[in-house]
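S.K.: So, here's a batch of structures to check.
FYI, it's all coordinate maths here, none of it is from the lab. What you see is a predicted model; the values in this text were computed from it and never measured. Cβ atoms are built from the backbone, for glycine too; each structure is taken alone.
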Structure I
């Protein structure tokens with residue numbers, strides 16, 4: 001178990017780094033979503049102003065198209081008036097021209113009113129748009145940085161995973177399987193020191209008889225009675241086995 005212990009200790013270091021990388025990777029999408037919330041808030045305020053402005057513009061465009069048709073009608077019937085042979089035809093053409101001109105005047109007035117409404121919105125719209133563009137640029141910069149960090153961390157995490165898989169060949173299949181179950185269950189580090197008769201993972205006091213076995217047979221496979229982590233003996237300069245007659249081990253709330 002001595003060689004396995006050293007291998008597990010190395011693996012525990014890799015696992016701990018892998019755990020931190022994984023935790024960081026889970027936070028990155030949350031950070032991006034949080035940054036996007038501010039952008040979405042600015043987008044809502046921008047839309048509240050931009051949408052009516054766009055509606056006014058759509059009405060203006062429609063009226064300008066109608067004006068164009070009216071002008072074409074005026075030109076067409078003015079030319080026709082020059083060629084007519086009867087008063088009746090002339091008056092009919094004249095009526096078409098007058099109607100088109102009245103419509104033109106009406107549409108011009110309506111367009112002017114719509115442009116005035118746009119001008120009322122413009123100052124606030126420009127202010128909100130400027131703020132939105134600033135928040136957008138900040139979000140894009142932050143998102144780009146986070147995604148680059150994510151790529152780097154993913155590569156580092158894969159390197160740790162590869163190292164763990166390589167070192168797995170140095171330990172027995174049974175012990176490796178047990179170690180993996182601990183890691184999968186979130187018991188990291190999965191191998192901890194038993195120094196001072198306390199589990200280095202859950203901090204519970206190891207029963208004296210079990211601790212004496214860890215000290216007496218460090219090459220054997222030992223686990224914590226409380227959290228199931230693998231225990232190894234890392235003796236201080238001076239330490240002797242705990243007398244089983246000493247006071248009972250402390251009771252903790254849990255691992």
Structure II
């Protein structure tokens with residue numbers, strides 16, 4: 001299992017702490033804007049927006065805040081234009097990192113990401129330098145489910161794969177099938193712990209000791225940036241190390 005998969009099984013448990021920092025609202029607003037910009041402001045015809053609205057409701061976002069974010073993303077309000085970009089870099093131990101961003105100021109976010117890489121003695125990479133190592137896939141983590149039942153349900157809904165990742169079951173989909181499979185799993189009464197379109201590496205680099213600690217700190221700092229939607233890497237770190245870090249973060 002890739003480092004990102006392990007991290008994803010743990011990071012949703014930090015949602016309460018994120019909400020206290022206001023990070024949960026910031027990221028959901030970005031998701032609402034991004035979804036509306038790509039597919040329009042109607043959740044009836046925009047599956048990605050339906051998912052974003054579900055996230056907003058789960059975070060306790062007020063209805064007017066949600067509606068304003070949707071209208072702004074769809075261009076129905078005067079405001080700044082947002083764009084999606086993927087930044088690339090190298091982490092400890094030679095691992096590759098991708099940073100998915102939605103921003104209204106490309107120069108600002110690039111400078112902020114570069115500053116964090118520099119702080120940890122690492123470098124950003126030129127466009128395409130590490131992207132080829134990853135493929136975009138839907139990842140849906142389900143807790144408390146019977147594996148055989150979810151496997152049958154997931155495959156029937158169009159999932160590419162279903163795996164037990166320890167403490168949760170990971171359903172993998174193509175990007176096009178992600179929202180459909182997610183909605184089908186939800187309609188089946190399964191408990192979705194985390195669901196996202198993620199960059200999944202074709203191979204992984206095992207990190208231990210100081211390199212593992214530095215990498216987790218670097219990822220956490222990048223994820224704290226308001227414009228960052230997610231950070232993905234081709235690292236493999238022992239689950240107990242990630243859990244220990246998450247507990248102290």
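S.K.: With distance in nm of label points 7 Å out along Cα→Cβ at positions 48 and 216 as the yardstick, tell me which of I, II scores highest.
M.R.: Numbers: I: 7.7; II: 3.2.
Going through I, II one by one, distance in nm of label points 7 Å out along Cα→Cβ at positions 48 and 216 is largest in I.
S.K.: Let me ask you something else. I, II: which one has helix-only ellipticity at 222 nm (-39500 (n - 2.57) for each DSSP H run of 4 or more, over all residues; to 500), as calculated, at -26500?
M.R.: Computed on structure I.
S.K.: Tell me which of I, II gives 69 when you compute percent of Cα pairs over 25 Å apart.
M.R.: I
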